[in-house]
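Each in structure tokens, the structures are laid out below.
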Structure P
Amino acid sequence: MNSPVIRVDISSPVPPYEQIRAQLSALIITGRFPERGRLPTVRQLAADLGLAAGTVARAYRDLEAVSLIYTRRGAGTRVAPLPSRAPDPDPTRLAELARLFVTQARTLGAEGDAVMTAVREALEELP
């Protein structure tokens, strides 16, 4: 199986590690990156994206901290099994993600109605 594509926009106000973390998190949570699926090594993903290995390592650490991935010596980094029911989201983190999305949408020139439409469509599209 081919790995899902991760893209980083270096002109974005969002730091590259956060872009990587957010994309991998979405791929994992929506099942597009399968449970126990192997992620590229830090060095390989960094080379593929043209970034420093430390940038990718930070994204991986953040994902490990929330138990979305795990790393085992000799087995690499893999997608962790998802819990049967996700815990209630941290309201502070949720607000932070919403601000991040709105900031990015505004840099594209989107107004409030377009942003809300995009959120509604994403909610309907994703499980």
Structure Q
Amino acid sequence: MSIEPGLKVVHRRYVPYSHAHYAGNLVDGAYSLAAFGDVATEMCIRTDGDEGLFASYSDVQFREAVRAGDVLEITAELIKAGTRSRVIHFTVHVVARGAATEARPGAAAVLEPPLLATEATGTVVVPPRTST
């Protein structure tokens, strides 16, 4: 297993309308944080063979709205690896967005360039390595 800074994990997901909490089909910021937890889990599995645990966020920035009907690309990039800690930079980009109209209720569009919706820096911890 490699623990090299620069390692990236990328997930994509569609935001279902059942997750809209606010007018305009807005989704709460916790949706992005949950997605960060998912990519952090895969990062820990790849680097340490363990799901790891989130310890903290040192910064979270909500830059653009996330809406139901969006397609998100969530990225985790390993910044620093300590003995048991992993510092990770996270981003959520909106790569496609629903564009429904009465005439075309399923309309959607790819966003070029994608919108940076959320970014954060967080720390996860993993169990100590054991010799086998």
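Computed values, structure above
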item	result
Distance in nm of label points 7 Å out along Cα→Cβ at positions 66 and 82 from the coordinates reads 1.2; which among P, Q	P
Parent structure of the calculated result 23, given that relative contact order in percent (Cα under 8 Å, 6 or more apart) is the read-out and P, Q the choices	P
Test item: helix-only ellipticity at 222 nm (-39500 (n - 2.57) for each DSSP H run of 4 or more, over all residues; to 500) calculated as -5000, pick one of P, Q	Q
Origin of the derived value 49, 36, 29 (Cα extents along the principal axes in Å; candidates P, Q)	P
Structure from which 12.0 was derived, mean count of other Cβ atoms within 10 Å over residues 18-25, options P, Q	Q
When mean count of other Cβ atoms within 10 Å over residues 58-65 is computed for each of P, Q, the largest belongs to	P
FRET efficiency 1/(1 + (r/R0)^6) of positions 90 and 114 (r between Cβ atoms, R0 = 30 Å, to 0.05) derived as 1.00 - corresponding label from P, Q	Q
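We did not get these values from a lab; they are worked out from the coordinates using the rules stated. On a predicted model such as this, the values are computed, not experimentally measured, just so you know. Cβ atoms are built from the backbone, for glycine too; each structure is taken alone.
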